[in-house]
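Structures are listed in the sections that come next.
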Structure P
Amino acid sequence: MEEEHDDSTLGKFPQDDIDKVFEELRTKRELKFKWQKELEENKAFQTYLEGFYSTPSESTIKQYVSKKYLWHRFGDDIAKEII
């Protein structure tokens, strides 16, 4: 015999939860944009990248920034798992 479930709340989220998600997305976008610009303008970083790539591309910087964001956002949780 199957249990009956109340599906009336499916797909409905509290506005606070939705606001938190959008705020996190805004913060993520702003940080990644800021970091990318900083790295593109940083001559020392460009020189460092040239040691690995003949011509550092925008995608190289974006990949670096994405990884930096993951560590920024989830680094504490990752560290807890490692330790």
Structure Q
Amino acid sequence: MKDASGPTFQECANLFALPADQYAKLVASHLRLRDKLLEVAKECARCNGTGLITRHFEGNEDKPAWDADDQPCPDCEDIRAALDE
């Protein structure tokens, strides 16, 4: 009986029709790429790595409560979306 944790490493390698060592290299490079994307997102100058910004609307200078707080940062939003997949 198979446990509920999902497919084995070899089953995943078979799915991609790759030898296990090549599949291991693919997984390792994916993890390095993910780590690099996370590093880039954390260094975003616009949001200081938080992923969120406050949008200030023109004409609301005297009403800061009308600003849109905690909006996704447009500079790193796509990177963070890719990391969430």
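Every number here is computed from the coordinates shown, using simple stated rules; none is lab data. If you're wondering where the values come from, they're calculated on a predicted model, not measured in any experiment. Cβ atoms are built from the backbone, for glycine too; each structure is taken alone.
Computing distance in nm of label points 7 Å out along Cα→Cβ at positions 32 and 56 for each of P, Q, which one ends up highest? Ranking P, Q on distance in nm of label points 7 Å out along Cα→Cβ at positions 32 and 56, first place is Q. So helix-only ellipticity at 222 nm (-39500 (n - 2.57) for each DSSP H run of 4 or more, over all residues; to 500), computed for just one structure, reads -25000; which one of P, Q is that? It must be structure P, since only it matches.
A value of 40, 17, 13 for semi-axes √(5λ) of the Cα gyration tensor in Å, calculated from one of P, Q, originates in structure P.
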